[in-house]
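Below: a set of structures, written as structure tokens.
Since every read-out is calculated from the coordinates, none of them should be taken as a lab result. From a predicted model like this one, the values you see are computed outputs, not experimental measurements. Cβ atoms are built from the backbone, for glycine too; each structure is taken alone.
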Structure 1
Amino acid sequence: MILALRDFFIEMIPSVVLNIEKTICHYSISESKEDRLTLKRDIVLFYYYSSPCLPSGCYLDVPNHVAIRNMFLFNNPGNRIHFEFPAFEDHSYNTICHRTGVMSLIRQPSCNEKYIVLRTRDGVTGESIIVGFYKVGRSYFQRTPMFNNHGFVCGIEAEHSHLVERGSILTGRPFSQGHRVSWWNEEMANYLNDLVDKIQEEDNIEEEYRTETNRLVELFKDKHEIRKWRNHCTSCELHSKCPVWRRFQRYNRTHPGSDRFMVLNRIYRSKIYSRNALDQIAKEYLK
């Protein structure tokens with residue numbers, strides 16, 4: 001599979017053969033195919049930083065059962081921000097985040113069903129929770145020197161998404177950071193397959209994730225709308241209950257003369273929000 005993918009890239013984009021070969025070789029594994037666990041499903045488990053719940057009556061009116069990602073750009077442990085993934089805007093995923101995991105999933109046998117299972121941490125209880133899955137449809141690459149991806153960004157589009165309410169499924173076990181895959185051992189394969197089954201038993205609210213994410217992105221990009229939000233927040237009576245207000249005020253105190261609301265606006269209008277750049281670059285689909 002790895003050689004076939006490499007040959008495809010060589011045929012399609014000879015100008016970046018060196019970069020691709022270096023990347024594909026980086027993800028090669030020493031075990032033979034016979035040593036791997038043969039499964040109907042290939043599953044990778046990704047962690048993402050989510051936003052905290054907002055108080056009832058908040059101007060943004062984000063339903064707290066939707067575990068939106070870190071869209072307010074809060075610093076997380078290790079000064080990690082990671083605010084773009086999962087891409088709930090259209091239920092996709094690419095190698096700008098979790099590059100090793102995405103590439104390893106893409107190269108699994110095409111005859112198998114492929115899934116990305118998403119987990120995060122509940123900001124109130126601190127528990128590790130499961131948010132849902134993407135069933136992988138088409139895989140693609142985009143040629144670009146940006147985003148430190150060896151000359152191209154690879155990604156997947158979800159054929160089907162199933163996302164659940166925050167806290168409805170717990171991981172049931174501790175995890176360190178990083179990703180987990182189903183094809184390394186039987187115990188992890190069974191665990192991840194059980195998660196996919198459990199997710200399918202819950203109500204699917206993927207459209208809420210998509211709608212709320214796109215609504216917030218559009219608000220953050222609009223100077224007029226973000227000023228309205230800032231003005232409302234300034235006079236709001238919920239400051240003591242609002243994690244966004246507290247974090248924004250802390251930022252402003254340590255960055256005199258700065259306005260965190262407008263910083264958010266500038267970032268979402270720039271190429272730091274990678275979708276602004278990638279939406280202008282053609283996708284080339286893998287066969």
Structure 2
Amino acid sequence: MTVNRLVLILVCAMWAGGLCAQGRSLLDATGVFGDLGVTHISYTEELAAPLKSTETGTLPTLRLGLTNHDPDARVYYRGWLTIADGGTQYRGTDQSGTVTMTGTTQNLRASGELNLGVQVHRVTFYTGVGYQYWDRQLGGSAGYSEQYAWLYLPVGVRTRYQTPRLLGVVDLSVRPMLHGDISIDTATMFQYAPLDTTNVTLGNRVGVRLEAPVHFTATPRLTVNLDPWYQYSGIGVSAKKPVTANGTPVVFNDGAGHNFTESIWEPASHTHEVGVVLGVTYAE
């Protein structure tokens with residue numbers, strides 16, 4: 001079990017225990033929500049051409065979760081899982097800069113987040129923990145797969161504006177990442193089956209998320225949600241790690257009698273995401 005998953009499980013257990021300790025009134029106010037929408041992503045490596053690569057595309061998105069359904073409650077809590085799955089257009093090269101790669105990348109982007117905070121009048125201050133996963137299956141003749149994963153710690157503030165049937169919210173948070181790593185399918189990348197999968201540690205950066213949801217009360221138990229949002233996330237450059245087979249660095253030959261070793265590293269990059277989801281919240 002990775003450090004990321006262990007920390008997330010422990011925090012989830014603490015978060016759930018804290019809510020249960022507050023008593024039945026919190027459970028009465030809990031709403032379960034489900035949303036469908038789209039996410040447009042724009043990923044860019046921070047390298048000079050031709051090494052620089054980009055990913056752009058729009059992915060169908062599903063979001064499920066639970067939240068405090070009472071806007072006047074003292075305690076604020078929210079937990080959700082988002083899954084975005086689909087193709088993006090890739091343009092770039094391999095790490096040598098000599099093999100041009102274009103095509104469609106198949107993506108599975110999943111994130112989960114838990115928030116807990118305090119509401120003071122119409123302002124909420126919260127923190128929590130989140131987990132981000134990106135399975136990136138690059139296409140084309142020289143394609144290979146990469147899996148990114150990291151924890152992040154959201155710290156945010158929410159303000160709300162309310163009428164009898166409408167509730168508007170502006171939610172801004174910073175999201176420092178930690179324990180990031182990437183797993184690279186080195187065997188396919190170099191087209192040499194005996195190679196080990198390469199795992200490198202990502203550099204930490206601070207992300208930002210802005211949401212502006214609007215909630216319409218259709219019935220006392222049912223609310224319609226429209227949630228547009230923007231998110232920025234960045235990855236710092238990793239250290240280099242040698243290409244290995246059975247744990248031993250591999251010596252390659254260029255065909256002209258020259259031996260050399262190869263190293264894998266992840267360049268710094270950033271991703272802009274813009275999305276919108278539409279759905280409902282149901283509360284007893």
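If distance in nm of label points 7 Å out along Cα→Cβ at positions 51 and 75 comes out at 2.1 when worked out from the coordinates, which of 1, 2 was used?
Answer for the origin of the read-out: 1.
helix-only ellipticity at 222 nm (-39500 (n - 2.57) for each DSSP H run of 4 or more, over all residues; to 500) computed as -10500: which structure among 1, 2?
The read-out was computed on structure 1.
One of 1, 2 was used to calculate P(r) over Cα pairs in 10 Å bins from 0, in percent, giving 6, 27, 33, 23, 10, 2, 0; which?
Computing P(r) over Cα pairs in 10 Å bins from 0, in percent on every structure in 1, 2 gives 6, 27, 33, 23, 10, 2, 0 only for 1.
Comparing Rg/Rh (Cα atoms, Kirkwood Rh), for residues 179-274 alone across 1, 2, which is largest?
2
Match the computed value 17 of relative contact order in percent (Cα under 8 Å, 6 or more apart) to one of the structures 1, 2, and report its label.
Label of the source structure: 2.
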